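Q: Next up: the structures, one after another.
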Structure I
Amino acid sequence: MSSAEHRRLPVICPWCSGRTRSFTRDSDLKVHVKKAHPENVLSKDRFSCSNGFYFAMFPLDYARIVDSVTPYDLNAAYDVRKAVRNWAEGF
């Protein structure tokens with residue numbers, strides 16, 4: 001993957017209210033959530049690369065670059081979409 005493609009993979013933290021906090025990797029988001037938002041206990045599959053599509057700032061590019069995207073109807077995808085939707089409604 002080229003560095004130009006990698007710049008299209010940032011993910012947001014939906015629990016940082018009032019501002020957009022982004023991370024370059026899903027694993028960085030997972031560490032941030034553990035430290036800054038310990039009340040949001042999510043299983044590790046919520047922070048997988050394939051589920052990162054639902055956290056992505058550029059979801060179409062993310063889907064094009066990663067190998068697979070978690071299916072829309074799985075619980076992992078639903079939980080993340082719900083968190084992002086709540087975050088977006090705060091703006």
Structure II
Amino acid sequence: MTMSNVEAAHSVVASKNYRGAMYRRTAARKGRKRAAISVAHAMLRIAYFLLTREEMYVDLGEDYFDKQKQQSIVKYAVRRLENLGYSITIAEVS
């Protein structure tokens with residue numbers, strides 16, 4: 001990958017879209033440099049699929065990863081609060 005791709009990946013750090021969320025999520029686990037490489041690779045894959053399929057880009061959104069793992073996030077939060085001594089009942093807001 002070229003440095004321009006990595007530089008473009010660094011530009012999405014503060015953006016509120018799928019790539020920005022991907023960068024922040026990966027940077028928390030593997031560090032900023034690897035996150036930039038990962039996002040640059042994702043950007044190249046997106047470009048490839050857009051060009052080969054002749055489709056328009058549709059962003060998945062900043063909360064894509066949260067929606068994908070909603071149940072595990074809720075269970076984790078409840079467990080942490082119970083460990084702090086709170087009693088929790090969960091009701092979904094409509």
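None of the figures in this text is laboratory data; all of them are computed from the coordinates on show. Because the structure is a prediction, the values reported are computed rather than measured. Cβ atoms are built from the backbone, for glycine too; each structure is taken alone.
Q: Could you tell me which structure in I, II was used to calculate distance in nm of label points 7 Å out along Cα→Cβ at positions 50 and 74 as 3.5? List each step's numbers first, then the result.
A: Values: I: 0.4; II: 3.5.
Comparing all candidates, it corresponds to II.
Q: Given a value of 1.0 for distance in nm of label points 7 Å out along Cα→Cβ at positions 42 and 66, point me to the structure among I, II it was derived from.
A: On the way: I: 1.0; II: 1.6.
Of the options listed, only I reproduces it.
Q: Let me ask something else. Suppose you compute Rg and Dmax of the Cα atoms in Å for every structure in I, II: which one lands on 12.4, 36? Don't jump to the answer; show the numbers that get you there.
A: Details: I: 12.4, 36; II: 17.4, 54.
Computed on structure I.
Q: Matching task: -11500 is the computed value of helix-only ellipticity at 222 nm (-39500 (n - 2.57) for each DSSP H run of 4 or more, over all residues; to 500). Pick the structure from I, II.
A: I
Q: Of the structures labelled I, II, one was used to calculate relative contact order in percent (Cα under 8 Å, 6 or more apart), giving 26. Name it. Could the numbers behind the result be given before it?
A: Numbers: I: 31; II: 26.
For relative contact order in percent (Cα under 8 Å, 6 or more apart), the value 26 is produced by structure II.
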